[in-house]
1. Quick check on the output: 5.4 is mean projected area of the Cα convex hull in nm², for residues 44-115 alone, derived from one of 1, 2. Which one produced it?
2. When FRET efficiency 1/(1 + (r/R0)^6) of positions 124 and 260 (r between Cβ atoms, R0 = 30 Å, to 0.05) is compared over structures 1, 2, which one is greatest?
3. Name the one structure among 1, 2 that helix-only ellipticity at 222 nm (-39500 (n - 2.57) for each DSSP H run of 4 or more, over all residues; to 500) of -3500 was derived from.
4. The value 27 for relative contact order in percent (Cα under 8 Å, 6 or more apart) was derived from one model only; which of 1, 2 is it?
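Please treat every number below as a calculation from the coordinates, not as lab data. Keep in mind that what you see is a predicted model, and the values were worked out from it rather than measured. Cβ atoms are built from the backbone, for glycine too; each structure is taken alone.
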Structure 1
């Protein structure tokens, strides 16, 4: 029987960003240099395939430092960043730790510290409970950072001094949603200070723009990423809002419900910043087993950002 033609619009950029690539390199280089085990506090990045691969090489993932024995082996802090209390506790135990926090997350931390030093209360736009938000709020004393997520949160916000405020944001948010929240903050607090440079990272912005470029042309759109990955969830949201209501987040090709492909002629495909390209190829191969597949990459920009690994691992 002749296979139905399926056009796959492949969004680019997609997949790993420089911060994720650096974090994974840090764990792999630590394993090479110091041997197993290398302990990692929290998932190094939000992707089960990546985490399982590193676990197979000797990485041991924990949620808190008290799960780690005093064996002198390295402890890596995840790409999402950690509150200051975490490295403080590691120093007290004389642990050898390596910080894999994405440099763009660290930039937000430094901004928050600068505003606090200048006497401003900080309003952080982000998702409650996300590791990056916990890490950013944990850079400063309790009460110094207020969290908002929605326009309703802005309307209900109580601040210490309207003339001494600054805002910053989680790096993996929806560009459009965040812009609306920033507009609401500026309307309510005209003197509020913003970051010198956009907090939402280049990779988040680029991947959302690439999804917008293919959403309206796609009968269905799949985002490869983890359910707890903020940037991956935002990609699915952006697709639904900008022309493809049938957008879904999946972890692997095995998660695809092929019954939903009835009548689908054009499939949009992308991957969150923590998802390796091998998972994209896996989906394309699964589609080829069922359809006559034509792949068209839709590239909106080139990315050439590289972040250096810590000096202790560079030698």
Structure 2
């Protein structure tokens, strides 16, 4: 009888280990300043504690400045990973793009001049990918400044941002850029989050002076219109928010750049927010990216490529 109990416990342990090995893991795209090196990635089993792979997976070649900031990644229904990023601080009318099947081997990079129809565009910042599974299309949202287009507060005319968007099904043909959101203030770093069918949240940065911190709004469609703006719920000088589901709650990570650390807020409903910065660990040097999930097998292949296996 004792031998049978040992066997059962051993079988249970092996089963649990097998389940853990098959469980998807979290990945976090990243870049380091001064942004000339390229795409980096972090990984985590629980979305709280992150490990830096300490490897550059894609060196930026698109755009005149040859930099990569704010890398945003989303996976399509065919399994292909699509990546977009900021290619310059100013004097740029587009964003960078590349794709990969395994996050190791990448397509040729392209610069997508998405704001070419607006010749006075100052910049294209932080393009963020979202796959709309109902319309079977990708939505890309970014922040641009077009001087004297909108009322402004204390910001310089060249730093008065609004959100724009395009859609694509194949990353070859893009719809004409359109205004996505004018909340009445300068706004950047926006992420569309699908909470449930018919329930979407936009996480963004109020870039006005003196605010420069994070808030959310809600809509019944990923393209809006968005309303019910929350209070600003992070400290001043916060940017690059990105939300991910972790268990029964959402974590909103953000770059607290004045404090030189990454912070995190937890929420169940995107109405009340709890600071859990003390419960997370993010490697030093990590900057604005997006969180997604991959299989354990995919992570192991990436770790092998980065020399971690």
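1. Numbers: 1: 5.4; 2: 6.1.
Among 1, 2, the structure yielding 5.4 for mean projected area of the Cα convex hull in nm², for residues 44-115 alone is 1.
2. Details: 1: 0.20; 2: 0.70.
Going through 1, 2 one by one, FRET efficiency 1/(1 + (r/R0)^6) of positions 124 and 260 (r between Cβ atoms, R0 = 30 Å, to 0.05) is largest in 2.
3. Details: 1: -11500; 2: -3500.
This figure was derived from 2.
4. Details: 1: 27; 2: 15.
It must be structure 1, since only it matches.
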